[in-house]
Structure formats: C-alpha cells, structure tokens
1. Assuming 1, 5, 11, 14, 14, 12, 10, 9, 8, 7, 5, 3, 1, 0 is P(r) over Cα pairs in 5 Å bins from 0, in percent as calculated from a single structure, say which of P, Q it is.
2. Where does the value 4.9 come from, among P, Q, when mean projected area of the Cα convex hull in nm², for residues 169-216 alone is the thing being computed?
3. Ranked by relative contact order in percent (Cα under 8 Å, 6 or more apart), which of P, Q sits at the highest value?
4. Computing helix-only ellipticity at 222 nm (-39500 (n - 2.57) for each DSSP H run of 4 or more, over all residues; to 500) gives -12500 for which of P, Q?
5. Once distance in nm of label points 7 Å out along Cα→Cβ at positions 105 and 209 is calculated for every structure in P, Q, which label goes with the largest value?
6. If distance in nm of label points 7 Å out along Cα→Cβ at positions 81 and 97 computes to 2.0, which of P, Q did it come from?
7. With distance in nm of label points 7 Å out along Cα→Cβ at positions 57 and 73 computed per structure, which member of P, Q shows the largest figure?
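All of the numbers you see were taken from the coordinates with simple rules; none came from a lab. For clarity, every value in this text was computed on a predicted model and none was experimentally measured. Cβ atoms are built from the backbone, for glycine too; each structure is taken alone.
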Structure P
Amino acid sequence: MSYYKVLGLTKEPFSTSPDPNFFYQSLEHKAALTNILIEIKLRRGLSIILGDIGTGKTTLSRKLSQLLNARDNLDLYMILDPTYDTEYLFLLSLIKTFEIEINAQGATILDLKQELKHHLFQKGVNENRTIVLLIDEAQKLNPMSLEVLRMLLNYETNEFKLLQLILLGQVELLPLLIQTKNLMDRVSLKYALGPFDEEETREMIEFRLRQAGYNGREKLFHDEAFKGIHEHTKGYPRRISMLCHKALKHLVMKNRPFINDEIIKEIVDSEAKLGWQNKDLLLKKSY
C-alpha cells in the first residue's frame with residue numbers, strides 16, 4: 001500500500017510532476033495566469049513569464065494548457081525543449097508542431113518560412129482561429145531561434161497578431177531577448193514569478209492535501225511545521241513539495257501522529273549530514 005493511502009489520501013499530494021489539478025494559485029501565479037489569458041483573448045502577441053528554478057513555471061504552463069484546450073476557436077501547441085542547432089531544424093520543428101503537412105524533402109529555409117506564414121494567415125484570418133505557441137524552458141533558445149520567432153510575430157492584420165507566443169523561462173532569458181534586435185518592443189506582457197511567503201506556503205500545503213482527498217479531523221501538519229518548511233525551502237514550490245513528501249513518509253515510517261517542526265528539523269539535519277558524507281566520499285576518491 002502506498003504511504004499516502006495509509007494517511008487517508010487518494011493521491012500523492014506532493015508529487016513534483018506538473019499536474020494542473022495540484023496547481024496552487026498564489027497571488028503572483030493567479031495574476032500571471034489571468035494576464036496571459038487576457039493577452040491571448042486580445043491576440044496581442046508575445047507574453048513572457050520569468051522565474052527561478054522551482055517557482056512553478058511548468059505547472060503554470062500545464063494549468064494554462066488545461067484552460068486553453070477547453071476553448072473553442074483556439075489551437076494550442078507546446079514545445080517543451082527548444083534546443084535546436086540550426087535555423088532549418090527549428091523551422092522544421094515548428095512545421096511539425098503546427099501539424100502542417102508538407103513534403104520537407106528538398107525544402108529550403110525560405111520554403112519553410114512561407115509555409116508557416118501561409119498557415120498562420122489561413123488559420124488566423126480565413127478560419128478566425130487563435131494560434132497559441134507555448135515554449136517552456138525558453139532560456140534554451142539561441143539567438144537564431146529567437147530571430148525566427150521575431151519573424152513570426154511580424155505576421156499580423158490591422159487588428160491582431162496571428163501568433164500568440166508564450167515564453168516561460170529562467171531569468172537568464174531576459175538578456176537573450178534584449179540582445180535580439182526589435183524583439184523586446186514586441187513584448188506585450190512580462191511577468192516574474194517569485195517564491196511564496198510563509199502564509200502562501202501553508203495554503204499551498206493545505207490545498208494539495210485537499211486535492212489529494214484528505215478530509216481528516218486532525219491536521220497532518222501542525223502550525224509550527226509551516227514556519228520550518230518555509231524557512232528551509234525559502235518558499236520555492238518545488239522544494240516545498242519535496243520536503244513535504246519526505247515529511248509524510250517520515251510520519252508513516254516513524255508512526256508519528258502529525259508533522260511538527262521537530263520532524264522537519266530531523267529531515268533537514270539528516271540531509272545536511274548526508275551531504276557532508278557524500279562530500280567526504282568524493283574527497284577520498286579524489287586521492
């Protein structure tokens with residue numbers, strides 16, 4: 001039996017997989033989501049979401065995908081790893097992502113660009129559909145790929161952009177965008193995600209427990225635990241999930257009635273000790 005079933009849960013509450021049903025909307029995450037939806041509705045073009053590792057960008061993208069896929073007259077496409085060595089490969093990937101049927105054998109870069117342009121005009125103007133391209137890990141884009149995206153953003157009518165582009169990336173994406181000529185002035189929305197405060201940390205934990213089916217009378221996490229969790233994770237959602245997952249396992253394995261600050265400290269101290277042991281082992285191997 002899984003540890004979470006022992007605790008009266010129907011699902012694992014603190015998985016680090018980007019399940020949109022476990023997406024806790026802090027004020028910042030809710031604002032980012034709402035702003036992106038407005039930009040797409042108005043078809044304004046380029047939206048950028050920045051954030052450090054573990055701030056919830058990927059889970060936000062899955063929630064956004066869930067919401068957009070429920071809309072009529074909208075086609076959402078996603079690229080999860082935008083690493084391409086050549087302009088041709090990136091263009092070819094876009095052709096495949098947009099499900100454009102062409103004979104790519106012998107096609108030139110110009111041919112691929114023309115196919116993309118024709119497709120966006122066909123869908124956006126003739127069929128009145130909104131085309132959304134979401135690129136995760138956008139800091140991996142190189143200047144050549146950014147130039148291709150800038151070109152696609154040039155396609156527009158008198159009223160709207162034909163491509164709605166959402167870039168989610170770490171903060172190092174910003175200088176890459178600045179270095180790409182005439183791209184920053186096409187940014188309609190730029191939003192940065194930060195870590196949670198202590199209250200948001202508590203709300204995220206309680207939200208995930210509810211989503212996982214917990215309705216017990218007794219709290220699994222006592223009030224004093226939340227402060228320790230926030231202190232040791234600095235409010236980063238991924239770190240919070242990982243620490244809470246370990247705390248629940250500890251609860252079951254040690255047959256404790258609830259999680260308090262003492263348990264959090266035990267886990268953190270144990271990991272710190274293990275870290276030093278691993279460093280000592282590496283030092284021994286180096287001699």
Structure Q
Amino acid sequence: MKVIDSIEAFRALRESWTREGKRVSFVPTMGYLHEGHLSLVDIAQNDADCVVVSIFVNPAQFNNPDDLDSYPREAERDLKLLEDRGVAAVFLPTPEMMYSEGHQTWVTVDDLTQRYEGSGRPGHFRGVTTVVTLLFNIIQPHSAVFGEKDFQQLRVVERMTADLKLPVDILRGPLFREESGLAMSSRNVRLDKVAKEKALLINQSLFEARRAFQDGERSSEKLTGILRENFRNLDNTTVDYISVVCEDTLEAVETAPDKGGRMLTTVEVHGVRLLDNLALE
C-alpha cells in the first residue's frame with residue numbers, strides 16, 4: 001500500500017495506472033475508521049482494480065472550531081486497517097495543500113443543502129462539495145463510494161456529480177450499525193456509557209416508527225412523534241430534527257409514501273451530534 005502526501009506524487013501514480021488500464025475506485029474519509037468505512041472499501045474493491053482512500057479532516061465543512069479540534073484522529077491505526085483491507089493507496093493531504101493561500105473558489109448545491117444539516121451548520125455542505133470536487137480532480141476515480149449513514153450528504157454529492165457531468169459513478173454503501181443497533185460513527189467514541197444508552201433510543205425509535213409504517217401508519221407527524229416522545233424527558237439530549245422525506249428530493253412530506261420515503265434525524269446526546277436515518281419500506 002502506498003501512502004502519499006503530495007498531489008504531484010499521487011498524480012504520477014495515477015498516470016501509471018492509466019497506462020496500465022486500471023479501473024480506480026475512491027473512498028473519501030476523515031479518518032478514525034470503523035467497520036462502516038471499511039464496508040465502503042469492500043464495495044470499492046468489488047468495483048475496481050485499485051482502491052484509493054483519502055484521510056482528510058476537512059476544515060471547510062466545520063462551522064464549529066471546537067468540533068473540528070475534537071474530531072478523533074488516529075492515523076497509524078487507520079493505515080494498518082486499510083493495508084489489511086488491500087487498499088492500493090492512501091492520500092493524506094493537508095489543509096494548506098487543499099486550500100492554497102487566497103482560495104476563493106467554492107462549489108455549491110442549492111436546494112438539497114438548505115435544510116437539515118445545512119440549516120443548522122452554515123457553510124457545511126459548501127465545504128463538503130468543494131473538497132469532494134477537489135479530491136475528484138486529484139484522484140480522477142472511475143467510481144466513488146459514499147455511505148447512506150450521511151444520507152443528505154450522499155444525495156448532495158449525487159446531485160453535484162450529475163449536475164457538473166463529472167465522469168464518476170457514485171456507489172452507495174448501506175448504513176452500518178454497531179451490534180447494539182447504534183449507527184456507526186467516529187463520534188461514538190465520545191459517548192460514555194450513560195450517553196450511549198440514551199443514544200440507543202435513536203435507532204430503537206426509528207425501527208419502532210418503521211414497524212408502525214409497515215402496519216399501515218402514514219402520518220409523518222405520528223411517525224416522527226414516536227422519536228420525540230421517547231426523548232421528551234431525557235436530560236442532556238436534544239432532538240435537532242426528525243422528518244419523513246422523499247428520498248430523491250429530501251423534501252419533507254406530511255404523508256409517508258408507500259415507496260421512496262425515509263426518516264432523517266439528528267439528536268444531540270451529551271454534546272455529541274448523532275445522525276441516523278432509516279428507509280420506510
């Protein structure tokens with residue numbers, strides 16, 4: 001496995017793969033890898049000859065400096081996990097490399113970014129779409145894998161790639177859960193035992209709502225009310241949002257569709273923002 005920390009060195013490697021006719025798949029990450037990330041690597045492995053993983057904690061998508069500073073990092077561990085998974089190359093850029101002095105060019109997606117994570121985190125998705133575009137330009141992958149865990153981010157990247165006619169196939173990776181049911185996230189390491197027990201109510205409530213949907217309930221108010229009621233009297237927890245949406249547009253709907261609906265939520269538990277979602281099927 002090659003570990004590369006310069007754009008020039010990576011482009012030289014990429015040119016050699018082009019000469020050899022290699023198909024390249026790409027998995028962008030911010031590190032502190034878990035089995036959810038590695039499941040995306042597995043999808044990439046099945047699609048291509050060479051898999052590239054980037055590890056870059058992107059400052060442009062953090063609107064809270066404390067959140068950026070506290071984001072977990074463990075590079076040596078990450079590299080060992082990726083080497084064991086058979087990754088061909090890991091790209092390790094620095095903020096200075098990605099955003100040169102006087103950087104003024106940004107990529108934005110309008111409608112899909114205006115709600116949910118976008119409304120509560122100004123500039124977040126502008127940072128995501130810009131860094132993904134930069135990485136696509138550097139890596140030049142045939143495909144890239146994004147997880148359904150950050151479902152809004154996935155849809156934003158899919159929309160951006162389609163709108164800009166980028167020659168990259170976006171592959172979806174299913175949301176990966178811990179044995180307890182909690183959605184896997186690098187942020188979970190910040191949860192103590194008490195906080196993790198409270199966090200389990202997120203996935204439990206979503207699955208409870210899906211069972212109600214399967215039993216015939218279509219009212220979004222009643223479906224989302226299950227989660228709100230479960231969290232109503234818990235201290236140090238805040239439901240940021242919970243909504244039933246059309247998967248394609250992410251628009252909230254009053255009545256859950258028979259097909260193509262999804263519940264999105266973010267709950268803050270003891271100061272840790274936790275995202276989760278579940279298809280209604």
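1. Working: P: 1, 5, 11, 14, 14, 12, 10, 9, 8, 7, 5, 3, 1, 0; Q: 1, 5, 12, 15, 18, 17, 13, 9, 5, 3, 1, 0, 0.
Checking each candidate, the match is P.
2. Numbers: P: 5.2; Q: 4.9.
Label of the originating structure: Q.
3. Numbers: P: 27; Q: 17.
Max of relative contact order in percent (Cα under 8 Å, 6 or more apart): P.
4. Values: P: -15500; Q: -12500.
Here the read-out was taken from Q.
5. On the way: P: 6.1; Q: 4.0.
That would be structure P.
6. Details: P: 1.5; Q: 2.0.
Answer for the origin of the read-out: Q.
7. Numbers: P: 3.2; Q: 0.5.
When distance in nm of label points 7 Å out along Cα→Cβ at positions 57 and 73 is calculated for P, Q, structure P comes out on top.
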